[in-house]
Structure P
Amino acid sequence: MEFRHLRYFLVLAEELHFGRAARRLSISQPPLSLNIQQLEASVGARLFTRSSKQVALTAAGLAFVPAARALIDQAAQAASHARDVGEGMAGSLAIGFAGTMLYSGLPGILASFQAKHPQLRLLLRELSSSEQLVELAHDRLDLGFVHTTRVPPELSQILVSSQAFVGCLPAGHALARQALLPIEALKGEPFAVVSRAVSPDYHDRIIAICTGAGFFPEIRFELRHWLSVVSLVSQGMGVALVPAALGRSAMAGTVFLTLDRPTTPYDTHCLWKTARDNPALAAFLNTVRAAGAQRTG
């Protein structure tokens, strides 16, 4: 039994007419008849009844239709998988990301890419920007989404998003109903921040924003993750300045307020090793670029 036999069988099972089936297959009727006879000999049962007036499937033929379709589909899937492997579109990509990316575009990028390349596994690791730089340098990540301007020269980058800082306050705070939050009003408040060890860029940015408003922030809590910062604020234990995307976390007990003056935006870049030649990586970067163009278009 050959796949040619199965293909001829399925076309004839749909047409139930040797002439029409032969035309669809771009062959003449004698080769079609011969192939059906060879298939029936291989199966060991008659698959069609033939007369001068009609062609019909036998009970064995009816039972064989779904099995033949499944075999054809499996062959097509196997061929597709082999092509994907050959083109680098099967296997896996290791992706690092900072936590705020869960609220600023990463889920959409992943869904769009996975829909086009279902054979490729995406392995995600939540890491700080500095941790991602180390992993990229040692080829333990294919690409990363970071919030840092300290990018080594061997890495290329795409600007993924640019967002403002906002005030994050407990819902019951005296300033929670302000239309605009004066930054200097946070003087003396207990601040929750992502620790300097995890994100020196962010840590320095918060201090710069506060000192620019005339005070040094009273940092009481240094945490490892953005959601930990927001969670602590929701418990009424402190205040924070966070990227605007975290407002989408919708954590109960918090409010997010626009600041009364512009601050340097909080940029997210996608980084990868420039010298890395990987078709799957190139395809993923195209998805990242398309997502960025969509947001700015």
Structure Q
Amino acid sequence: MTKLKIFISSLLKGFGQIMLQGNVVTGLLFIIAIFYDSPAMGLAGIGNNVVAMLTAKVLKFKDEDIEAGLYGFNASLIGVALVFYFQLNVYVILAMVLGSILSALFMGFAITKKIPVFTFPFVVITLILLFILSMPDLALRTGPEHFVDIEDMDDFLVQGHAFGQVIFQGSLLAGLMFFLGVYINSPIAALYAFVSVIVSVFISHLGQENSEMIQEGIFSFNAVLCGIALSGPRSKDGLFVLISVIVSTYFDLFLIHNGWTTLTLPFVVAMWCTLPIKALWNRVEMKIFPSKTYV
């Protein structure tokens, strides 16, 4: 494989890894979907991805990790997020570059220490940059070109918007392309994510949350990531997905009710809560059934 092919593959996998899919076709679909909603977001995501990969390369992090897209996905999210929140100017662009470099450093440390940080580097760095860029005369607030393109939707159509909101996309078509991208690489992950949105929507209705925000997928996009991350062929995987979705949805609602920016923090917190439970479950099961294989 030539260097150019490796570079393109790494870039695409970096986009796919936003939803934990190290697949070039998945990444390509994600990029197309982002460009459909906002070319500026697409360019920002690609630019940040490249900067993060180059940073990892300069710092001589493992090539296999770079080529798997592990250094690009947090950086891509940072770029898309900053375009979502601010009008482009020199300060926003500088923030994108800085955020990409910091995300690569963060991921390098996490990978070396084997810490499952998921999208936590994106969350921390973006919140810091949002605070800095919100200072007077640095950047003007804005919104995406397409936020939600279908009104009066039923809960079934919320699925598309929930998938879309993971990468700040509001159109139904973009969300469906994200779903398709995940399904191509892992059908079971896509279906678990689909069901996770249903659970999250039920919890939101139970709490009598704003119906428009429910329809837009605001309360459910973290559930999408939970469903993907903990999906698996075993019946017990459904239990871990359910636990994580409940934790992420209620934590999401807590943050929103208190006026805080959520990003994908509810997903990260849910994973940090659920993974120890899964590990403990496996240890107990191993003692009871020592001949079985546990994942």
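Values quoted throughout were computed directly from the atomic coordinates according to the rules given, and no laboratory measurement underlies them. All values reported here derive from a predicted model rather than from experimental measurement. Cβ atoms are built from the backbone, for glycine too; each structure is taken alone.
General observations
- Here Kirkwood radius over Cα pairs in Å is compared for structures P, Q. The highest value is that of P.
- Each of P, Q could give helix-only ellipticity at 222 nm (-39500 (n - 2.57) for each DSSP H run of 4 or more, over all residues; to 500), but the derived value -13500 comes from P.
- When Kirkwood radius over Cα pairs in Å, for residues 173-236 alone is computed for each of P, Q, the largest belongs to: P
- Structure (P, Q) behind the derived value 31.4 of mean count of other Cβ atoms within 10 Å over residues 69-76: Q
- At a computed 15.5 (mean count of other Cβ atoms within 10 Å over residues 29-36), which of P, Q: P
- Each of the structures P, Q was assessed by relative contact order in percent (Cα under 8 Å, 6 or more apart); the largest value belongs to P.
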